[in-house]
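These notes open a run of structures that come right after.
Here, each number is a calculation from the coordinates, and none is a lab measurement. No experiment lies behind these values; they were computed from the predicted model shown. Cβ atoms are built from the backbone, for glycine too; each structure is taken alone.
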Structure 1
């Protein structure tokens, strides 16, 4: 995602029991889920499902613009910034250039930008698979001081070049937006054209996309959505990233229907050769070369997620079912991953109860809050979580991530809807179980 999302512990979707093949789409239940999200101010956006190249469900919910008394409802034609989903488009273009003999996975960064850290050792393959070691400039505190202002390529390269690498190329994998900004610049060097034009020619035109392009300043006259953050009494307009910055790491604008059409074209052989697609799908240390593997029950899908400003999006393709699914959102107070899990559960006719979103009135005792406080760890994840008492609840913070307030649900139980997290403390032991995206993790106090 172009900005690192708060509190992400595990991959998208999640493992579960056997799923059955859907015969008919339960549109009424899908509508009920999206309506519940809307009326409870949990999410605004748009969802689409496509099977065998045909749209079988599409619905927008909420508003594309909220400005005082101005309320413009979202439609299925509303366009959203899709953040790091852009990386799939960039990876596709890189593989097209590889097929044309313009570069290889082994081509070094020094061929194009020798001034960058470890340029002689970093390859195009390292950049695609987040194995370069280049530090993600969007993670730095300084980024928040300039992300709404225009930046030239030279200025961004200077920022990237002045930052020490996080690790030696190829030794590990760590998500970094810098990788795909640099890949975008490589594309521009090879083609001698702006990224936006290359995107249009090599992906949008070939996949017959109708509402996908490189973004600029948000323009509601073009059916582009603004984005919002959860405020005390509703939604608050989010700051707007200047689109001179994200490039092919996060600058694409699209719709759920177009994202599905892109994945159908990619997996249908219209954009890259089968051998290239196989390389994109090959997972090493959690990362493919522009794609993530997103399991749902016993089924495998491939796609990406993205977030930028107040936007969040997820899209994925199930090759065996020829099913594409996408969610674009411009405001979230509930996990988009959990929403898409709900959509897939309904589609595949799995048991699923639509959340009630009823606010809890439970208040933990001060003694219990004192008992919960502390730092916890699990051998299954490379991070720790610190719990601190704050008022009548807890503030949680995972290693390297932003702190956030937990919502008390009942005795020993808390949740954080925005990331789909539920935490249950053991009343007799200094430990808690964290559930997220179908996974369950036991944390013990140090």
Structure 2
């Protein structure tokens, strides 16, 4: 029996009177504004681990069977449902495989949650920058040669963490990278948050799970239609990672009161992806994106490098991206995911329909035809800055005393907080790293987020 069916049957047949959390008592009390927004059904499936509904911290019943089913669908050895996003999956993967002072090789274009994992594990990061695509202002995919170069240069690496596909849909060579890691006994963790639908479509690129990565994390809310923050973490069939270690790591960081509403959303999303209807839906989305690309005006370039086409990355040959983005926002009420000085990113997913794509295409055509030529920007080098020198590990820096100083006095000091360009959230400076004159100058010219 599925979790969704069990919840429905419970409310149809159960005569139990619950004196348990949550305090809304299965919808006996709902603030009117919340009722208007969420409806009664959300509250009716929001309850604690009552008898027969298992416990996500030590699943043995219906939740265990559901996770086993998800593992079968994705082709993993073991899968875990996450109600705290891919962030919790990435941190759990690190806690399950790394300990204090372990060396971990990490591509710098990682999600900020990797830094959080470094603070919690005490592992020592060895950062590297992927190759940079100056034409588009994004990082390229990571090749096996790049990984081998850094592994040969650094000893005692315990794990490698990379993001594939990236925020912009760029894939790395996971198959060859995993071969290198297996030979050297290195755990390969792939943040595949943006690749939750790869298994269910006619993509050329397959999931890292089918390319022998040890641990793979998916965000169901990014492309697969689930609400924030539904996600999954998988252990691949050939991995030696213990599911018990991953479960123990998740129990350290997750709530003891997981949302059954989100668990049912995870179940519904995965079962839909696996269904014939779901696969047809995804393939139709890909076809409509391909049709959208073909209809773009001649002065629009599309990033096309065996990438995930659900991430539409475009640029104009005659109008700089920031101006183009501004016109889309102000004249057509169209908001892109983000814009750098070279290109604009539009993220699509299972909820993107032909109507939305046609509206975007029409707006792009109108802007291209009616706007005076404005040469694209030539420089956007912030992501090409060398990795800063680190005097402390993220964990050490987290516990050090900090003070506020002026920008003029910051050069040569140690950063006490994370500074990133957001989106996409790639760190420019992390706690424990030295603030160089070059970085200070670049930061001053950017819209950044500090945390």
Structure 3
């Protein structure tokens, strides 16, 4: 009985062992090891460049976003201040029967126009604020309509005009002001968060030190094997990486320092100025409402006192900041003059001379309530523009420094990789 033939052996893959043998052959001798070290040195240099790009781009992006959010803080605070300025102007204009003085009407319309344009600009600049700004726009329209109704009744000499104006002013504080306060708070927090994220340095430092370590190890190995103690191309590669690393860390430190200063000084000054301005306009509106609600305006005087306290606190905060000290001194002077004029108004009204109080409250001139308040308004507006522009410029300069260092790091990484390969190639040629 015949036996079945045994099956043929399964074919074995020969490609992988052959490839492994070739690789071992290439890197088993000294020239092969040199090639491996050259590739490792070049790879380390390129890795340094990649980490530098990512780190510096991230820091620059954070600085850019911080600049944008800081500008949004200034923009929203401008809307806040202009809206309360419009209300303060409208209420003061109602102290005179009939049509309000043309200059006051012009001031009101200009302020409301800036509010509308400011809301549109803020919505375009920061889409995250879109929903809140849409609600704010609706509240502003309602306020404007009530003011126009109050103005129409006041022109006819009807007392109901004062009621409409009071409803407009109270509705503004109940509806629009909380939205504005929330927007200011959100954008201030957003700006502070971006400022905190800027200035990241440790990935660049770690990558740079690792690359320098690899290049130093390659230099040491080549010196031991070839008895040539200096490999100029690889030494130059190490120098290029060291220079780029130092420049990058210096740029990050400089940007971080500028960002920290901006957050603690210019941004804080902007917030303090906005607080002083909005509280001042609130006080001015309540001053007029106290007189408009003749005989029953005590609650508005209480609100005036609270707003005046807020102004003093904000000016004290401003005075403690380097960028706000000069403005704080000027604002304190004009505010003190206004407070004195307000006290004269209250003395006349409390003494039974309502007509005299109205005359004092509606008069113009440097020493009057309106005149001194106008000085406060102008000085504070100029200070906001100056401090806001300074903050934006500082953050922009920080980003420019990071961009320069980024370009230098990329060039250094490419140069170091090429020099490392060239240095190893020289030793291979000499070895042969």
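Here Rg and Dmax of the Cα atoms in Å was calculated and came to 21.7, 67; which of the structures 1, 2, 3 was it taken from? Please report the intermediate quantities before stating the final value.
Working: 1: 21.7, 67; 2: 23.2, 71; 3: 35.5, 140.
Going through each structure in turn, the value belongs to 1.
I have -30000 for helix-only ellipticity at 222 nm (-39500 (n - 2.57) for each DSSP H run of 4 or more, over all residues; to 500), calculated from one of the structures 1, 2, 3. Which structure is it? Can you show the working numbers first?
Working: 1: -6500; 2: -11500; 3: -30000.
This figure was derived from 3.
For structures 1, 2, 3, calculate distance in nm of label points 7 Å out along Cα→Cβ at positions 57 and 161 and state which one comes out highest.
Details: 1: 5.1; 2: 2.5; 3: 6.3.
Greatest value across 1, 2, 3: structure 3.
1, 2, 3: which one has relative contact order in percent (Cα under 8 Å, 6 or more apart), as calculated, at 15? Please list the in-between numbers first.
Numbers: 1: 22; 2: 15; 3: 28.
Only one of 1, 2, 3 returns 15 for relative contact order in percent (Cα under 8 Å, 6 or more apart), namely 2.
If FRET efficiency 1/(1 + (r/R0)^6) of positions 41 and 353 (r between Cβ atoms, R0 = 25 Å, to 0.05) computes to 0.55, which of 1, 2, 3 did it come from?
Numbers: 1: 0.80; 2: 0.55; 3: 0.00.
Checking each candidate, the match is 2.
2.0 is what came out when distance in nm of label points 7 Å out along Cα→Cβ at positions 49 and 305 was calculated for one structure; which of 1, 2, 3 is it?
Details: 1: 2.0; 2: 4.6; 3: 7.1.
Considering all the candidates, the number was obtained from 1.
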